[in-house]
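Participant: The following blocks contain the structures, represented as structure tokens.
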Structure I
Amino acid sequence: MGLLYATVIPLTAENSVYRCECATDISSSESVISNQFTGKHGDALFVSHVCNVTLDDEEWRYMTSGRYGVSTIRCAQCGTDVGWKYVKSEDTSQTYKVGKYVIEKGILDEYVLNDNRPSQITDDIIWKSY
């Protein structure tokens with residue numbers, strides 16, 4: 001089996017891109033709802049949209065804010081566990097999380113443009129690993 005077709009998120013001066021260690025785009029700064037979340041491996045981002053991922057079967061997990069039905073999300077290219085999707089919440093005050101995602105900052109690299117130059121100039125793309 002070869003590589004799958006992947007969605008590419010445009011890298012612009014206003015929008016950074018979060019990529020898996022295999023360089024597959026997973027999410028963008030436009031999708032970030034909060035950067036005050038904690039994942040299994042440390043700091044994480046709470047985001048509204050992801051791409052190029054697969055979902056594992058739903059399971060129930062106890063977390064700091066309650067018990068949730070979640071599905072692990074994996075990079076569609078390399079299979080790396082990059083976070084989870086909230087599927088259900090037992091606590092009605094936490095239902096705003098349902099249908100959204102947590103992605104692990106320690107697993108992903110953030111790509112940003114340097115000096116607001118066009119994204120075609122790859123020498124001016126810098127990346128930050130958390």
Structure II
Amino acid sequence: DVPDLLALYAFGGGDAFSPAEIDRGVFYGLRRGGQLIAAAGTHVVSERGQIAALGNVMTRPDQRGRGLATLAASAVIAELIERGVRTIGLSVGRENAAAIRVYEKLGFKKHAPFHEGMAVRSNIKNHRSEMESR
């Protein structure tokens with residue numbers, strides 16, 4: 001449920017998760033004593049395009065090191081494959097060694113570095129206008 005996910009994701013800063021992702025994506029969580037202790041989900045899923053972005057993988061700090069993130073993420077991956085998704089990607093900060101270990105256990109490989117940031121619409125529009133005038 002959304003309040004439990006928001007509370008869990010707050011341990012990671014809470015800025016990568018949007019409740020709207022639940023309706024459009026795949027999410028699995030693990031509870032202990034009624035408390036959500038780990039979860040994994042997707043940022044986007046396109047069954048028509050057979051592609052998805054794994055994300056929103058989080059374990060409570062006091063529950064880490066037990067394979068819970070791997071278990072939750074593997075459940076998400078299994079459902080995506082069952083739905084016909086053929087390409088599953090993700091992004092992770094290079095300093096996040098624990099997450100990288102989880103993703104490598106699941107069979108992911110490093111592909112390329114990238115810079116993540118916000119795009120400003122006016123800059124995109126101006127760039128497009130420049131390209132069109134050439």
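Participant: Rank structures I, II by mean count of other Cβ atoms within 10 Å over residues 25-32 and report only the one at the top, that is, the highest. Could you put the intermediate results ahead of the total?
Facilitator: Numbers: I: 20.9; II: 16.8.
Across I, II, mean count of other Cβ atoms within 10 Å over residues 25-32 peaks for I.
Participant: If you don't mind, there's one more thing I want to ask. The value 13, 43, 31, 11, 2 for P(r) over Cα pairs in 10 Å bins from 0, in percent was derived from one model only; which of I, II is it? Mind showing how you got there, number by number?
Facilitator: Working: I: 13, 43, 31, 11, 2; II: 11, 38, 32, 13, 5, 1, 0.
Computing P(r) over Cα pairs in 10 Å bins from 0, in percent on every structure in I, II gives 13, 43, 31, 11, 2 only for I.
Participant: If you rank structures I, II by relative contact order in percent (Cα under 8 Å, 6 or more apart), which sits at the top with the largest value?
Facilitator: Values: I: 25; II: 18.
The structure with the largest value is I.
Participant: For which of the structures I, II does the calculation of helix-only ellipticity at 222 nm (-39500 (n - 2.57) for each DSSP H run of 4 or more, over all residues; to 500) return -10500? Walk me through the numbers on the way to the answer.
Facilitator: On the way: I: 0; II: -10500.
It traces back to II.
Participant: So distance in nm of label points 7 Å out along Cα→Cβ at positions 9 and 113, computed for just one structure, reads 1.6; which one of I, II is that? Walk me through the intermediate numbers first.
Facilitator: Details: I: 1.6; II: 2.8.
Computed on structure I.
Readers should treat all values here as calculations from the given coordinates under stated rules, not as data from a laboratory. These figures come from a predicted structure and were not determined experimentally. Cβ atoms are built from the backbone, for glycine too; each structure is taken alone.
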